[in-house]
Each structure stands twice: as structure tokens, then as C-alpha cells.
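Below, each structure is written out as C-alpha cells.
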Structure 1
Amino acid sequence: MSLLAAVLFYFGWASTDAETRALGLHDSIFRLSTSDYLLRSVEPLFLPALLLVGALLAGIGLQRWVTKSPGRAGTAVRRMRWGWLLPAALAPFYRLYPALFELIIPLVAIPGLLATAYAFTRTPPDAASDAAQRRLRLQIWALSLVLCLLSLFWAVSSYAGIVGRGRAEEAARAVNTSAFPSVVVFSEKDLMIRGDGSCYQYVKGKDSAYAFRYTGLRLFYVSGDRVYLVAWKWRPSKGTLWVVRENDSVRVEYVSGPLGRQPEC
């Protein structure tokens, strides 16, 4: 469970870091908590989890099929000794598509290393050298598991980068859709929210508690009492992220419906 929690947290942080960097920001701006990172990692890992379960079931079926025949098992074990060559064979193709092979190489390395360790430790040790053989087996498995763990975090980091950059591209496309709720901000003082399609108005009502009204804004993120806003013309390559704190002097309204998607200005 500790390893699973560590992988989930690392994936949540790595994907958020890749997403914010693609947007020209940094994840520390949003002051995310541990639970935020864990929650952000759940949905993207559904597909890898299903693929992992499918691979394990296929491996179990293959193992049962191989062990039914002694000759077949011997051939399989001899071939498994060369499993470590699989990631090495893919390395020359890395430059063709780095983003893809950064994910494929560690994913191939994990089963390849495990297969190699299994093949080299499968033969029963001789009675005369039992202690030495056991130490050798433990060393092989320890080294293999360490390399597999490093490959796992490498694969998680690569997949998180793909997910994060995909989220950033989706955010850039969806800023003026229902994915980004429309926001109206009222404030006692001028918050200096200008540009990217945003606009401000003086509130003329004498009994109003607020003097300024800001429209043309979209909700980017909420963290505690901090509301992160962008304007409807915002783009990652050129745009401003505003951070507003909700308090007695600032009120934030969230507008739903098709009218909320209008430029409002």
C-alpha cells in the first residue's frame, strides 16, 4: 500500500508539474495538498490499471501453458535469460519519438528484468553450494527489483508528462466552453484585472457594498479561499492568471447557462 500511495502521489505531482509548465506556470502557485495530488492521479490511471490486470492474467495463462510440457518450459526459460535485451534493443529508436519511447522502454524493461531474474534463479541449487547459491539468488532478485522499481517511476513520470501536457492542451481549447465556468467578481477596491477579454465596470448603486464589477472571466482553479481566474481570450502563450481571495471585500459569482459563455463586455 505504501508503494501504491507513493506512485499515486508522484504521478499526481508529475502530471500537474507537466501541465502547469506547458501552461507557462508552476504547480507551486496553486498550493496543492497531498490529497489534491492523489485525487488528480486517480482518473488517468484507470486505463493503465486495466492494462496491468490484463497483462497479469495473460502472464498467468502463459505460465500455465508453458509448465504443462517440460520441454516447452525449458525452451521458455532459456529464452527468458535474454529478457534484459528487450529495452536495450529499443534504445536506438529513442530519438525517433522521445516522448513515446520514454514510456515504452521502462515498461518493456520491467517484465524483461523479471523474466531474466526468474530464468537465472529457477534451477535448484546444489546441496554442496546451497548457501552460496541462495546468496546469489537473493542478490540477483534484489538488483532486479531495484531496477524494476526505478523503471516503474520512470514509466510513471513519462506517462504523467503525457497526461499533463494533454490536460494543458485541453485547457487551452476549452477556456471559452462549459469546462471553464464563467465568473463575475465584485470588489470594494480596484483589483486591476485588465486584458485578455476581461472588462470592469463601476457599480453605480449607492447602496452597493462593492464599487467594481469584473466580467469576461473564467474559473481556472480553486484552492481554499484563493480563486484562480483567466479571461475568455486567455492563451498559455500569452495570458494572465489572476489570484483573488474571497473575503468580506471581494465576492465571486459563478454564472451557469449559455449566457455565461458570452464575452459579457
Structure 2
Amino acid sequence: MAGSKKLGIIAGGGSFPLLVAQNARKQGYRVAAAAFEKETLPEIQAYTDQLVWLKLGQLGRLIRFLHQAGVSHVVFAGPINKPRAFDLRPDFRAIKLLVNLRSRNDNALLSSVADELHREGLEVISAIEFVPELISPAGLQSRRAPSFAEKKDILFAWPIIKQIGSLDIGQCIVVKERAVVAVEAIEGTDRAILRAGELSGSSLTVVKIFKPGQDQRIDLPALGSQTVRTMIQAGATCLAYESGTSLFFDRAEAVSLADEHKICLVGIDPDNPEAVQKL
């Protein structure tokens, strides 16, 4: 791949596409990005050699742009606002893809787009190759370890959210005293946490995982300082995330904020979640 030195980025929201583009350029790649109106930060232009602004659903135009830019490898970086995705105006290429889908949930839809790109000779790779420092670490990150009750909640929630994730519904669950308070769906993690706070007040445990069967190239779970701020607002006291398979943004800031508010942050080994009991 390194010989091609031209990378295509399908750029969603947030700072992640900017980080990927910036690091790719540092590695000697020229960058061609497809950005989306009302989603992608306009600052993306400063980190790209070629840029096109698209509307959601313009799959044919996206593919033409990537071919014209001469890229052979493509990364997905950054989320798309899920409720807004219902307002897409698909072109003919996208309509053909959509009618063959059994589900329009995240993994099904994005995997279908990735497959379509592959049929066009465009290889989709994981954006994590350009930002390995963002891979979420295992073990205790905060000063405070999970309490006995929080450990119980983590182990209670783990198989439940794995099952929910396998149905391509969401990546996050909020529990309290071994009862499910909120499950993430289309609204996203932050809103699910806030809803849990409205329903059940303080002492909430948040568990975020990688969906079983999820395509690691296109839709990695993400957390960071904003997640911790949302937890503070909702009264959540513990965040357990699946290590090695999610992106951890602003880690130093997130840990500092968690310590300030006595929140536990812990990375769970997906092969041995029971190890949390030893912390």
C-alpha cells in the first residue's frame, strides 16, 4: 500500500478524519477526501490535496471522485449523524445498494458500501493504521478502581450488550444495580447516557463494546473526554470499555476529568472480562 502514496478518506464528523489525514500526510501520502455537508468539519480542507463535498446518498459520485483522484486504498473516518442519515437522497447507485439490504443499521449499511468499493477495485482498510496511538488501552486508567457493585454491573452488562451488539443495534449499555437502564440505539452513546441519568439518577455504570461481527475497517466504537463530561452530567460513575477495539480520544484529558470527579475508567480485556474482579 505504501507504494501508492495516495489515500482516499470518507470523512464523517468530528476530529478523527482530520487526524487521519494529517498523519497520512506525515507518512508521505497524498490525501483525497470525500466530505459530507452538515457532517464533516470544514477544516478538513487544510489536510487534503483533493476534496469533494457530497450529500449523503451520492454513492455514484463518491466512487467517481475516488477513481478520478487515483486512489487505490480508502478509509472510513468519523461518524455520520444517524438520525440525519434518514434524510439521505440516494442516487441510482445507492438505491441499488439499499434495496438489497436486509437492514439499514450501521454495520450492514457501511459494510455494503465497503463491498461496493471493493467491487470497484478500491481496497478499504482500517483508519487505525494511521492513528495507532488512539487504540484504547486495557486495564485501569483512572485513580479509582471499580467498586464491588460496579464490577458486578460490568459483568452483568457484558453478555447483554454483546448480544445486543450482535443484532447491530448499539455498542453501549447503561446499568445500575444489575438492571438495564438504557440501551444505545440510533441516538448514540452520549444521548443514551443522558437518558439513563434522567431515568435513574446517579451511580450508573456505562459499558461500551465492539459489536460481534462488526467490520473493524469501518465503524470502531469511540470514547473520550466528551464521554466523561456526559457521564458527569448524567451521574454515571464508571465507564468500562472493550480494550484494543475502540478509539480513545483526548485520553489524558478524559482521565484527568474522571479523576477530578472520582469516575472509574477501565479497559476490559475481551478475552477475559472476569479479570475486572481482580482490580
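Starting from the value -10500: which structure in 1, 2 was helix-only ellipticity at 222 nm (-39500 (n - 2.57) for each DSSP H run of 4 or more, over all residues; to 500) calculated from?
2
With Kirkwood radius over Cα pairs in Å computed per structure, which member of 1, 2 shows the largest figure?
When Kirkwood radius over Cα pairs in Å is computed for each of 1, 2, structure 1 gives the biggest number.
Computing distance in nm of label points 7 Å out along Cα→Cβ at positions 68 and 140 gives 5.6 for which of 1, 2?
Label of the source structure: 2.
Read-outs throughout are calculated quantities, based only on the coordinates presented, and are distinct from any laboratory measurement. Since the structure is predicted, the reported quantities are computational estimates derived from the model, not experimental observations. Cβ atoms are built from the backbone, for glycine too; each structure is taken alone.
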